Structure 1
Amino acid sequence: ETFSAFSSSCTEMISRWNKLVGPCGHRELDVSIELRQLIKEIHSKTIYGSSYAELKRVFELQAEQAKLSATSLWEIYFPAF
């Protein structure tokens with residue numbers, strides 16, 4: 001399962017790169033962004049069985065929930081204090 005997720009994600013990334021190549025046969029890319037996206041894709045496919053794009057909103061909501069939870073910890077009211 002992990003190998004197939006890795007393989008399909010790499011194939012998708014290379015296909016995306018091939019589409020970006022202009023008529024001159026080359027193009028400059030920020031590889032760090034691409035590799036982060038690749039890791040997200042592999043992680044999503046391996047653990048959740050779906051692509052990152054399909055789960056992006058879920059991850060955004062989880063991040064927002066974590067932020068709100070962390071904020072609310074500082075807003076707990078203890079009547080005795």
Structure 2
Amino acid sequence: MAVDKKQIRADRWLKMMMRTGVPVAIVSILCLWLGHLLSEPAFGSVFLITMPIALVIGFSYNLRYVMLAVRARKAEQD
């Protein structure tokens with residue numbers, strides 16, 4: 001009854017979300033830290049723009065992964 005995680009992660013949309021979401025999240029965190037360390041408000045603005053984008057991509061990745069896992073489990077049971 002185990003779901004094949006490699007097959008699920010091979011999904012085209014999951015790969016696309018991972019390839020875009022991880023760099024956006026890294027830029028977001030870097031801007032947060034650089035804005036704090038350098039006391040530069042421009043980095044805070046970039047953080048406020050990139051943070052919601054990274055969150056939406058991350059949540060949609062998780063939602064898609066769960067949907068594919070449930071589909072695979074149902075297909076396995078049938």
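Work out the source of 43 here, i.e. which of 1, 2 gives that when relative contact order in percent (Cα under 8 Å, 6 or more apart) is computed. Provide the component values of the computation, followed by the final result.
Values: 1: 28; 2: 43.
Derived from 2, not from the others.
By the measure Rg/Rh (Cα atoms, Kirkwood Rh), tell me the structure among 1, 2 with the highest figure. It would help to have the intermediate numbers written out before the result.
On the way: 1: 1.25; 2: 1.21.
Comparing 1, 2 by Rg/Rh (Cα atoms, Kirkwood Rh), the maximum is at 1.
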helix-only ellipticity at 222 nm (-39500 (n - 2.57) for each DSSP H run of 4 or more, over all residues; to 500) gets -31000 when computed on, of labels 1, 2, structure 2
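Looking at structures 1, 2, which one was FRET efficiency 1/(1 + (r/R0)^6) of positions 22 and 62 (r between Cβ atoms, R0 = 30 Å, to 0.05) calculated from, given that it came out as 1.00?
Values: 1: 0.20; 2: 1.00.
Answer by label: 2.
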Highest-scoring structure on FRET efficiency 1/(1 + (r/R0)^6) of positions 14 and 70 (r between Cβ atoms, R0 = 35 Å, to 0.05) (candidates 1, 2) is 2
Matching 0.7 (distance in nm of label points 7 Å out along Cα→Cβ at positions 30 and 46, computed) against labels 1, 2 points to structure 2
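A short reminder: the numbers here are calculations on the coordinates, not readings from a lab. All values derive from a computational prediction rather than experimental measurement. Cβ atoms are built from the backbone, for glycine too; each structure is taken alone.
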